[in-house]
Structure I
Amino acid sequence: MKKTLLNLFLLILLTLTLTSCKDKEKTIIVGGTPSPHAEILNCEAVQNYIKSKGYTLEVKVYQDWATLNKALNDEGIDANYFQHAKYLNKDIQNYGFNLSAACEVHNEPLNLYGKTKISDFTNKKIYIVNDPTNVERAYQLLVANGILDSYNVNNFNAQHPEYTTSIGVSIECIDAGLLHQKVTEGGYAIIPGNYALTAWGTSKASEYKIFGESVDVAYPNIIVVRTQDLNSEKIKILVEALSLPEVKEFIESKYGPTVNYVYKNLLG
């Protein structure tokens, strides 16, 4: 009797293990920041397409984008969606990650936000993000609008940003998640699109926008995977799902000019 029960227990355990392995093989786990990335991945068109191919899409939401490439490199997720190629290349250079882009999906023009619309920034303080790749974009935007004269991002130090201005503007670099608070308090900040959307939503982000990058300047946000997985069935299906016309329609209707659909398959 005891032997029979033991065999039954082992059979159940084996069945559960095999089921769990099968479920994992048929699950695509993608990490992304809340808005718009996780929202795009969770849209009906993407979810239904992946389901029609016999897979399940699991979206893991990360509040801190700095951990997403490590999570992918360490095989905690199958792909991530939050960054542009310049940010990815910087992480690869700094940490040796073996990651590659699978497709471009959308871009988010970097914008200067403020509750009060002004054109003269003489002696104003402007807050910008403290990661080097987006710092350079912020500087370029400020130079293009006559607020800074020049800048230097070589050996960037967030505590001592290097720039010149003839109108007395001061720049302070802070964590991306804190930028929207400066605007709420009446200040001015250049904010990555996903943080502005998460903080305020599309309507308020559009209301607070003073000026921003043109669509052709903005960097496409990409699906990133481990290089060895570029030709896997999981990744091909994920890339196909994001190419659907319904995804373009979802992005345009939900985010308006804040997010632009610029899909491009990079798998070759």
Structure II
Amino acid sequence: MHDVEPKVFLIGETKLLPEGLNAYLEHVGAPDWSTDANTDSEALSEFMGRLCYRSFEPGLNPNVTRVRPDNKSHLQNIIRTGHGSVLEHSVLNFVFSDVSRVFTHELVRHRAGTAVSQESLRFVRLDDLGMWAPTSVKEDDEMMEVFVKTFSQLEELQRLMAEHYELDEEGKAFSKKKEITSAMRRIAPIGVATSVGWSANVRTLRHVIEARTEPSAEEEIRLVFGKVGEILMEKYQVLFGDYEVEMVNGLPWFKSEFEKI
């Protein structure tokens, strides 16, 4: 048994394909359009917004006599006016590691605009349980002792079952290992540390960090999405630059006047 701290890794994002983009711009009559966006995610959101009004340059749409000149002003207007659908095109890919199944059960409630791939405890045998304790437990020595003792006992049961069924015996069929490992997870704590891959579009991300860093949210999910929010504000300064951060009970609360765009 060992202590863990939830971790957040940004591992991917939607990429533009210049060949197709340039071919479309040529087709629509705006071959010289370009963007000063810092990331492909911000560039793609801008492009889709301009596509809606054919506002790549003045006069391309006879109704449009002037256009916002840069990525920042264009996306700020999209956020301000609530035209959030164009933000759904950009998807960011995360891995949340050393999070509990308490966390993942809350996470999967956010289904719209997301994809989830979770470490399977039907295949991954537990022999060293990772544990993260909430503040209310950490600050209570008696209850912290109960937490540690319980995790240690449940970890020992995992080893006992593995030994009883001789899972490390040479030649043991993988199908049998899978069957027993699946049974063993039923006596693993819901607080056991695990990993989950989570992808979400930018519109969904804005909603989730607003909802899950709010002070009434569960502590672990506040902790994780506080870290997500910090990454987003640093890397995607235009798409998430409207947020203000207030510290509540030691964790950040991400707030914007432009909620649920």
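We did not get these values from a lab; they are worked out from the coordinates using the rules stated. Small disclaimer: the values here were computed from a predicted structure and weren't measured. Cβ atoms are built from the backbone, for glycine too; each structure is taken alone.
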Next on the checklist: Say we calculate mean count of other Cβ atoms within 10 Å over residues 80-87 for every structure; which of I, II gives the highest result?
Outcome noted: I
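Out of I, II, which one gives 7, 27, 30, 19, 10, 4, 2, 1, 0 for P(r) over Cα pairs in 10 Å bins from 0, in percent as computed from the coordinates? Write out the running numbers ahead of the final one.
On the way: I: 7, 27, 30, 19, 10, 4, 2, 1, 0; II: 6, 25, 25, 19, 13, 8, 4, 0.
Clearly, the read-out refers to I.
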Next on the checklist: If semi-axes √(5λ) of the Cα gyration tensor in Å, for residues 136-239 alone computes to 37, 22, 10, which of I, II did it come from?
Outcome noted: II
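Work out distance in nm of label points 7 Å out along Cα→Cβ at positions 64 and 168 for each of structures I, II, then name the structure with the largest result. Display every interim value, and only then the final one.
Working: I: 3.9; II: 6.5.
Max of distance in nm of label points 7 Å out along Cα→Cβ at positions 64 and 168: II.
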Item to check | Of the structures I, II, the one that 4.2 was derived from, the read-out being distance in nm of label points 7 Å out along Cα→Cβ at positions 96 and 112 | outcome: I
Item to check | Given 0.30 for FRET efficiency 1/(1 + (r/R0)^6) of positions 72 and 128 (r between Cβ atoms, R0 = 41 Å, to 0.05), calculated: source structure among I, II | outcome: II
Checklist entry - One of I, II was used to calculate mean count of other Cβ atoms within 10 Å over residues 200-207, giving 16.5; which? => result I
